[in-house]
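Throughout, read-outs are computed from the coordinates displayed, never taken from laboratory work. As the structure is a computational prediction, the values presented were derived from the model and not from experiment. Cβ atoms are built from the backbone, for glycine too; each structure is taken alone.
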Structure 1
Amino acid sequence: MTSPFPSDDPQTEPPNDLDAEQAALGSMFLSRDTITEVAAILALDDYYRPAHATIHAAITAMHTSGLPVDPITVAAHLRDAGDLQRIGGPSYLHTLVQATPTAANGSYYAQIVTDVAKQRRLIETGTRLIAHGRRDASGTERIAAQAAEELATIRATDRWPAPIPLGTHAALPVFPVSALAPWLAEHVAAVAEFTQTPPDLGATMALAAVSTAAGGRVHVEIRPGWREQSNLYLVCAMPPASRKSDVFAAMTEPIYDVERQLQEESRARIIEAETAKEAALAEAEGLMARARKPGDGMDRTALVAEASAAKLLAEEIAVPPRPRLTVSGDITPEPLAQQLAVHRCLAALSPEGDLFDIIAGRYSAKPNLGVFLQAHKGERLQTDRITREQPSVDKPALTIGITPQPAVLQDLAGAPGARDRGLLARFLYALPASNLGYRKTRTTPVPEAVAQRYHARLSGLLHTLYALPEPVTVPLTPQADRAVEALQDRLEVALRPEQPLAHLLDWAGKLVGHAARVALLLHLADRITDDRWGQPVPEEAIHRAAEITDYYTQHALAVFDLIGSDPATDAAQTILGWLRRPRTDGTWRTTIKRRDAVAASRRFRTVTQVEPALALLESHGYLRANAPSRTGRAGQPATATYRVHPSLQEGSADAR
């Protein structure tokens, strides 16, 4: 095919890379995600060929409008604008796709184009300044000022922002409140406004409240053989004076009201059973007392038999336990195991972090994590003997909803086995920014109708599910099953080396299960008023749950960085220390490869060990990955090269 562009003399042609320009545009055709990545790097005037800028503008305009982007749709768009023949016709758009090796490298192609464009601007600026200098020898001061201004403009386009220190993060996303059921969402929003707290706090406790009602009483079946309970471990960490207690009380009040109602309703039944049992025991003891008296004419054998029968009758009288939905936030593992053996489904709710302190070993040098591990998954829990009938419990379910200070998370991470045995991986974390210093002094109280609706719906959910004689399993619709499969596929990619979750395999490995649990809770909250909660969980509940777990994923990355329990953080600190030291010849490292990082410390043995740390340093802005160099060998993997932030060089100039 004839190129739509005229040929240029390579001796006089300004710097450009038409292959990279074509590949950048082709990658935008191949992947919608790449459109955003390329558009963030490339400006229209970075293209050497004007027709390429025209195509780029058409793609981004269509993408912003939500229109599908491919060579056929873009050709139609350009035809309507009168630009189709000017860019080389519809066949040239297909040529761009064919010229693109892979959409995965779209950002690298864009960076090549940007770098060459800056080189052209530098040459153009130099040429322009030479011409000015020759024409006006007396205006050197003005020409020098103009030169400085133009060079500063070029430099500004290549400025490299200062890195984000490890342990801190840029702004994290806000909880997607709209994904909750309307009666939950409106109450969360109203409480957040009244208390001037982030909605993350109320939303996390709203999920904990629904989990208290459903946890262990309703299960979700994703596919045959794969079931998840509906209890969650939730933590929203905020600093002191954040009004956590006010939000906690507003979101949990119905739980404690229902618990008191259940206890009051069972009071007469418990007293009656206790009285009957005491009477039977007293009768047995009376018969035994008669059998012990000396004297003739008594049939002691018959008395003993009667006493034994009375005692057996007394033991058969079961005294129901006092109903409980919750345990205190400072309960220790052993009493918690005993309470789960009696009640099976419980929630540990607290506005403070006492539970984490206890897990971390406040009362024991060796923390007892077993009950917390088993009660999340529903594994059989062996306990000390409580009654003859109930020495252990199947399918225990514990819900945890607490709002500690961030420092408490660090203490938990330091508990022996907390990371290795998977306790930290069982939590969904929220780390919202504090509103302190920006709160309004006069706020709108929670509307009475909103508060009453929340109280009535949550109370109804608690009563309905508490009354279930046996756990109920709710399946997914076929469409929801496929949505879960799509989540699994997306997560699998994120677990690969150098991907965002590569260093959180333990936590991310439970993410799809957590999404299914959240979807079930959303489904129950949606359906509690129309008695259709036992119907299959629909696809839209999976999508809403995925939005919520995506939120918790971003916060988990920040939390694991904060608590320092993440091996990638320690490894990243090691690599940073190495990069901050000059070579033996006094020069600084401006680029590195993965194998160079392996040589940074004896703690590293393979490239696989450093990949999570390099990904973390890249996400914090200390490194920038360039396009992988081609090896020239079929099947030979490309080697990524990382540019090192100039701030890591002692005495270096400002970051660019």
Structure 2
Amino acid sequence: MSEWISAVPAYLVVALVLILPGASVIVAGWGWRSPQRLLLAPAISATIAAVAASVAPLVGLSWGLIPLALVTLVVAGIGLLLRRRATADPRPPAPRTGLFVLVALALAAVANAVNFARAFGAPGNIAQRFDNIVHLNAIASALQNGSASPFQIGSTSDIGFYPNAWHALTTLGAEMTGAAVPAAVNGGNLAIVSILWPASVMALAGAFFAERRTAYVTAAALATGFGAFPALFFNWGVLYPNLVGYAMIPAALAAVVTMLPERGAPALVRSALLVALLAGGTFLGHPNAFLSLLFFAAAVVITSAAVKASIERTRRSILFLAAAVVGFGLALAVTLTVFRTGAEHSGWTPWQQLSQSLGEGLFVSPRGYNPTTLISILLIVGFVAVARRSRWLPAVTPFAVAVALFAIASGLRIDSPLRQLLTNPWYNDSNRLAALLPLMAIPVATLGAITVVDLVRRAARHQRAPRWVGIGAAALGVLALFSVATGPNVRMALDQVREAYAYTDSSLILSSDEEALLERLDSETPEDALIAGSPRTGASLALAFADRQVTQKHVFGNPSPELLFLNAHLRDIDSDPAVCRTVDQLGIDYVLDFGTQDVIDPAGAAAFRGIQDLSPGTHLVLVDEQGPDARLFRIEGC
């Protein structure tokens, strides 16, 4: 693990960015007494970073600490003004709760950081997955242009707008430390999984269960124990923007939960603005994370209203229930319509029967992950607790929604109208919906833990057990809870992450030889060099690894007719004068030839046959090579 020292600066920068801005806003707007509020800080910080990175180029600022600090001051100032009218939060319900929260969060942070660092293998490793090409190059492009706005990030793959929360955080880590892009990405991702994710889900547990210590400790432990999130997103895709967006969902939902009992206009306005802030940040993480939040918020609000109406039976409570049903119904209808995806992006097929998908969903074991026994027991106890007391329904219905969406995507026919209606905005991708399961399962399992703890306490009081027995039982309980970090569910997923991040001779993006050649580019090519190469072979990562411009930054996009011509005919440079003319027109200086190994579909290599498997000639001078397939050519004489 000593080699990870090089990623520590980027980790610390992103960690501090995740903590300080959001904590400033919470202290200004609510005070420091409620751990549940303070746990919202990382999600608020991620929102501030995404917004600041978006606004910075509009006011002539490069992305860095200055725009981050300015936006933090504005948001904290608004919070301070609102606090003067709505007052601070009351003290937590039990003394030393903050200490328990801090220790639990620290344990979860260490467990996740160690697990994922081991899975990544080394700080310079990259995920050998298709989407990583654009994400790595987007960071390098943002560093070159001093902008991590959604428009700058989108330009890397020739689209107008791309959610930027993950890119804003990671770019800041690279910019402030000077770390290489792969190391900055890994350091930033470790900060996200060790701070943003567990803090967010602990905030939701605190909101549902009145800031009970058991709730905080259980949620922190369970944040280390699921394979479907966050580990799945480091293997499938990779889906780094979804990683941040999904990690923020529990925090945003916690803000919804704590807003429901608010009374008085000032307090309601303050809470509503917090919900809007976090919902916007979730959108800037990824739009389908925002849609997920809307589904879960609908489940919480409607269920809470239904429980209240069944108890009070007043006209006001019934009207509120009706308004919640109509309001969220319209919001979901509009959002599902707006977020539709085309057939070319939503063709993911189901992989199992509906009954199996329901079983996998209920025990949070998609993709063949083995259930972790302790988590399964806690989930079952949580289900029983809800069956006995309807007041816990709001903590469970979001999980029911997550299971339903996953089951529909993975278990219904590809032509099912219900599947097309509900899961199309997630591209009908069962993996993206599988990743939602842990987010909403943790409150259910936490309820199970609370139920068990309450039963044990009642038994101990009845038996008049000594105090040391209770302390020992609590210690054993904590150890048992955090053992899920080594359970089969997460272990299987981390093994897949380890495979995705390994450099081998047959890696999908970069082989060991290709990575070694990229590492030498900055000493073999001038800073202003423009390099041609097939993005489907990883050659375009010359931008991320060596800060050299490339003709195509991503597999997709709209290359010019001239570039399409070269992609097909550059190998004819010695016999076709049109090739040299086109090279001069585009200003290309070098060619990276990484053979025909394709990141997604070997058939796609046909469009790049002119820049693959090249031979030295009059105009193509071999500059460097590594192994049988990694070669760098300089273009001369054109």
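Quick one: distance in nm of label points 7 Å out along Cα→Cβ at positions 185 and 345 came out at 2.6 when computed from one of 1, 2, so which one is it? Going through each structure in turn, the value belongs to 1.
A value of 0.05 for FRET efficiency 1/(1 + (r/R0)^6) of positions 193 and 225 (r between Cβ atoms, R0 = 25 Å, to 0.05), calculated from one of 1, 2, originates in structure 1. When helix-only ellipticity at 222 nm (-39500 (n - 2.57) for each DSSP H run of 4 or more, over all residues; to 500) is computed for each of 1, 2, the one that comes out at -17500 is 1. As an exercise: FRET efficiency 1/(1 + (r/R0)^6) of positions 313 and 481 (r between Cβ atoms, R0 = 35 Å, to 0.05), calculated from one structure in 1, 2, equals 0.10. Which structure is it? Source structure for this number: 1. Out of 1, 2, which one gives 33.4, 142 for Rg and Dmax of the Cα atoms in Å as computed from the coordinates? Going label by label, the one that fits is 1.
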